[in-house]
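Here, each number is a calculation from the coordinates, and none is a lab measurement. All of these numbers come straight from a predicted model, not from anything done at the bench. Cβ atoms are built from the backbone, for glycine too; each structure is taken alone.
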Structure 1
């Protein structure tokens, strides 16, 4: 039975990394709201991606995506601290 296509693949150098489709859509939304044309290009590439081919980003786009992920990690660390205090 074929595997469900609920992921997006990114080509980073010689590696291909699979990211859950829901996470990729969140990245696209965050990239669309970020500053800079490169971030908006990343958002468009993610939204236009299928599961058959990996997304290939330019150096500028990779840097923009890195900034988006860094900002998301800062938000997540706040939520993580809150979660640690909840039952």
Structure 2
């Protein structure tokens, strides 16, 4: 007999240097697993800054995520974006 646990969602919070969970965060977003190697980032109140985005990609890449999917609305049209963690420093 075997068992497998599949995480379905989580929250990413970013903190200033020296801060940690429980302190005020600078950015937060919900992440849902589409499959074991792909996540979708959603539920963000603001877009992350480039430095924040690099930190998010690095964190998820270390967790084994290969693709990050997110959507943006521009001119009332929904655009799908896919970022490969292996292509980001």
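If relative contact order in percent (Cα under 8 Å, 6 or more apart) comes out at 27 when worked out from the coordinates, which of 1, 2 was used? Computed on structure 1. Looking across 1, 2, the calculation of distance in nm of label points 7 Å out along Cα→Cβ at positions 27 and 75 that yields 2.6 traces back to 2. -20000 is what came out when helix-only ellipticity at 222 nm (-39500 (n - 2.57) for each DSSP H run of 4 or more, over all residues; to 500) was calculated for one structure; which of 1, 2 is it? Working through the options, I get structure 1.
Comparing structures 1, 2 by mean count of other Cβ atoms within 10 Å over residues 19-26, which one has the largest value? Can you show the working numbers first?
On the way: 1: 14.5; 2: 10.2.
Between 1, 2, the highest calculated value is found for 1.
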